[in-house]
Structure 1
Amino acid sequence: MISSNDFKRGMTIEVDGAVWVILESMHVKPGKGQAFVRTKLRNIKTESTVERTFRAGEKVAKAHIDKRAMQYLYVMDDQYYFMDTDSYEQFFLSEEYLGDQVLYLKENMVIDVMMYDGAVIGVELPSHINLEVVETEPGIKGDTVSGASKPAKLETGATVQVPLFVNVGDVIRVDTRTATYIERV
């Protein structure tokens, strides 16, 4: 059992006989009344999405999932193909299913795929990846205002804010959870 106060994005829970993945979770403490947790859940079988509130501290059954290491191979017709590194089986996921995570997929990258009863319920990217900057404005010498940033387009198509000293061709480390620049590699 898990408390609703401990909900995090990506967790799987069992509610009303179905398994749900938590997409969003927000703890709300109104000025009057009892605190509650507002969540957005996706059913792993039907792919339907619902919003539901839980009382703060309410206990819910946690669904146990398997994590498998999979290698991202390629994309074709909005289908992203992966290969199980143990059994060499290949399968695909749609772009709608992966969401914003497609912006950080590089070919041959190994990721964790979460499965429940043989069905894929989500992917978990590494927390940090190195990507090359393919498009950004050139930095101006002497422009060293602290904290200044500019947008940079990366090799996968993602756009992140980077410091002024980052140029085209530089490889930077990006946090995939928050889509933010960490450091130049």
Structure 2
Amino acid sequence: MTCKRAGELAELLRADVAELLEKAEDADRRGDADPGKLPEEIGRRQRLKAKLEGAQRRLEERAKERAERERADYERKVEEREGRKGSAKGRHIQLPEEKPGAEEQGNLTDPESRLMRKSRNEAFEQSYNAQAAVDAEGSALVLSARVSVCASDSGELEGDVRAIPAEVGRSVSRPGTRRA
């Protein structure tokens, strides 16, 4: 669910809860027996509204964290541009956005997972990406295993190496090469 959609649904649920509360108050004023389902429905909608608002907060926090990570790269690019006096400046360097983008989504039941797909021919699924570091020099012993929320394996090698326990050691050859 996107941040925008979560906000829209939370607003609809607020209106539903207000309407149900009004119905319950009308029944109380008339002295009618309160329909037994009203309190359950009000509670159910309030719980769902709280989940939606929580999803919105998580998406906003994730966007702020991403913007903080990207800020150093942004500042480096600005400095490089300022260092090129008199030459063509190039494209406009955009400040990292601190708000969730329209495409960013969260899951109400498993907020840590992400939408991923295996290839362009596969459907999107709510998933995790399992990573493993193995001894490639014969034994194929699993040295570490971890779970990532990044859909692509590129950029995951550093985290995989860091996940290897110190007791095992980190004598790692460059990818694509073998040690003698």
Structure 3
Amino acid sequence: MPETEFENTVTEPRKLHIGGKIPHPEWEIFNALENPAVDHVGDAKDLSRFEDGIFESVYASHVLEHFDYNGELAEVLKEWTRVLMPKGKLYISVPDMEVLCRLYLDHERFDAALRFGIMRMMFGGHLDKYDYHYVGFNLELLRDWLMLVGFTEIWKMESFGLFDDTSELLLGGERISLNLLAIKDP
């Protein structure tokens, strides 16, 4: 659906799924790569096409790790926060480095091929220019970045149940994603 149709037809609160690939009737999909399910193509650092406070929810599943610590990360989080309405929900799912490191070191349960797969979860699959991870997160670090951009209500979630995606991914019976929900201050 062209972007102008969203502006003219959507009157109920909007929801943005950054990095999504699978359509969902309640969510607009924003991705760097074109795909029939993608409503908005662009860089997740630049949401200037959207007004301030236009979305009730923003969801980014395994996207944040694609930005560096040297300014990009703070800019991205500020931009995602800008488009959220007051009391809006920011859902973030990232690879949980503590879990992945523990799994990578488990030579009894995982052979070399599976450990290589775990390493790709840490550093990206390197399938295209967008599939590289520049940063890693644990609970404290991600919470600190969210607090840096002004969030005060932050909760760790087991999974979000919004999509069948990486927030639900298990490896060896363990959830490999760190899932945080942050509420924008009024």
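Quick rundown of the values:
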| read-out | value |
| --- | --- |
| Per Kirkwood radius over Cα pairs in Å, the highest-valued of structures 1, 2, 3 | 2 |
| Entry that produces -500 once helix-only ellipticity at 222 nm (-39500 (n - 2.57) for each DSSP H run of 4 or more, over all residues; to 500) is calculated, selected from 1, 2, 3 | 1 |
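The numbers here are math on the coordinates, done by the rules we state, and not lab data. Just so we're clear, the structure is a prediction, and the values are computed from it rather than from any experiment.
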